[in-house]
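What follows is calculated from the coordinates using simple rules that are stated; it is not laboratory data. Here the structure is a predicted model, which means the values were calculated and not measured. Cβ atoms are built from the backbone, for glycine too; each structure is taken alone.
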Structure P
């Protein structure tokens, strides 16, 4: 997995590319922790480039979301591929981690 970190309109954004699975879980977790250490209270995960998510990947998303909830923040997913969106809905995870389709400016998210 390749993760590109950026800040857009004051919001922390991680653009994910590749597979979110047992081999990439630590990369995502460590990158999210790095964002928290730099003061991020919330996180946008741009999933447009994610082609596959397994149960381990879902688990790390939940772990990351819970870590931001402890800070009174949240994690949101944007631009998920259709099969990933379907999986998320089937697992009823959208209540914990909301999903959106958005443009690159992320302007609809005033703050996390």
Structure Q
């Protein structure tokens, strides 16, 4: 049975950000990051989740993903914080593929290479 979902596409342009740091902050907030710290001869690794770690989605490409209609408000709220820095479009789509429907209810799924 077909199901409605949200197709999200966004674009970042370097010129819209005040610095590389600010642009990285956008991506870190969206996708999270890993950090390695060396202290007293030991190495510690930290992992910080981003929005995409918190919501089920199906990543189609670098700047395109599908999420369920009930999760899209979280995406819109995050993108609103970056208004003027990014452009984004959110479309309602009908999903018929059972794999995609299953994946938008699981964390961090993405399209396999070559599909």
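Summary of values
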| read-out | value |
| --- | --- |
| Structure (P, Q) behind the derived value 2.2 of distance in nm of label points 7 Å out along Cα→Cβ at positions 59 and 83 | P |
| Percent of Cα pairs over 25 Å apart - highest-scoring structure of P, Q | Q |
| Answer label among P, Q for the case where Rg and Dmax of the Cα atoms in Å, for residues 27-66 alone, calculated from the coordinates, equals 10.6, 29 | P |
| Ranking P, Q by relative contact order in percent (Cα under 8 Å, 6 or more apart), the structure that comes out highest | Q |
| Structure (P, Q) behind the derived value 7.4 of mean count of other Cβ atoms within 10 Å over residues 35-42 | Q |
| At a computed -10500 (helix-only ellipticity at 222 nm (-39500 (n - 2.57) for each DSSP H run of 4 or more, over all residues; to 500)), which of P, Q | P |
| Mean count of other Cβ atoms within 10 Å over residues 43-50 - structure with the largest value, from P, Q | P |
